[in-house]
Structure I
């Protein structure tokens, strides 16, 4: 059992109207999870009601629910969560290259606006399906969330630059071996294609220097944020599934403030929290 911190002191960041959390996972009881335990959150199940409390604490108005690894490519839990949350929520699903058009239409009707590539242990759909899923997403008008070990960014640049859909490089590019100038140059070139965005989320997952400042992740974030502040989105990564003990559970207000400190000014912070995600994920104006 884990005790999640769902409220506390308000963020120091002035939260603008219409703020969006673009990265989190949500669970409802009654939906089977994979038998190997990968991606399973610690008990108790982190439910929509728990997340709503976090939204009130942080000053969030909208949310993008990402398919959790525990459910593989079964979107039933995701669709149920979207229905429970209502119009403040959009979804990113895990689809395979052979997902039929009728299913894509059903998912779209349920509030799903994107496809997930997750090429790390537990991920349901990896880089081997990148181009096929990209073609489906582009045809449906969806975006893609793409996560992998960014240590391979230089080698992967040609494939990523050729993507047709709008896509987000997830989790600070998750460069597990540590970012080099070559990695940063690739990220800038990908952003400059006009189809790539960069997500501030889960800095703790790839930092080699560690908290509370995650200075290595912050250095890259500042450089990318200064290069293209209009291409940054942000997410909580709630419910922080990597935390299996109460004492390891992070403070979401502190993480929000830290991420926002990496952006150059209030205009960039507003773009990352409101304008950019609302356009990318299909929310109405704030």
Structure II
């Protein structure tokens, strides 16, 4: 089992270098960062991000650039046709995020498709596709946008594999489109992860396993189908440790980057312990 890590901090003064050092301290061989606060557009200049120091650190550890995932901020909502300025802002900010992702050498930028608000799914998908096409038609960086599967909270687009496929079908540069699945989101959307083979077969038939690049590994505070999206620590929720461990060790996911986004426990990150628990599962099979 390869490429298991977690979300890590990306903050002054060490920025990218500090993020890689934090990941290594957890025993990880992958990590995910936000290039700034996910709730706003405040970003430090690229030249201050300690990029070369971070590259030197992960190269020394034997990592490849694809093992670092960037997550786009939550404020991007490309599906917002009710307030077009919001979608246009999201397009501009997504362009900038791709530049920052490329600057640190990462290959994958995870993106929430967006919320359609009062519009129908087809309209939401149309706006998402139009926005992504505008971004990618003008961009030539080696960065893949990985659409994240969503829990179906509110009017989120991407609550099932068919909606993800609709978006990909509407994008011009399909070679730059990947998918990030999330165990909590899948569970809350109604997928039964205890029958993971069936879930993967459905995904492969609709989207294609070749597009799966990132997998967020989280337990859920809610029963299956709740459409709430509340992450829980590994083995503490309704999905359960064994199901999550089997997913992490599934050979179909050997080349997929797996990232924990579980809650802090009493103010402390649980990732070192959770990574170790998941890695050790193979000896218990």
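Values quoted throughout were computed directly from the atomic coordinates according to the rules given, and no laboratory measurement underlies them. Because the structure is predicted, anything quoted here is derived from the model rather than measured. Cβ atoms are built from the backbone, for glycine too; each structure is taken alone.
Listed values, structure above:
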{"item": "Ranking I, II by Kirkwood radius over Cα pairs in Å, for residues 19-138 alone, the structure that comes out highest", "result": "II"}
{"item": "Ranking I, II by percent of Cα pairs over 17 Å apart, for residues 147-186 alone, the structure that comes out highest", "result": "II"}
{"item": "Answer label among I, II for the case where distance in nm of label points 7 Å out along Cα→Cβ at positions 83 and 99, calculated from the coordinates, equals 1.8", "result": "I"}
{"item": "Among I, II, which structure scores highest (criterion: relative contact order in percent (Cα under 8 Å, 6 or more apart))", "result": "I"}
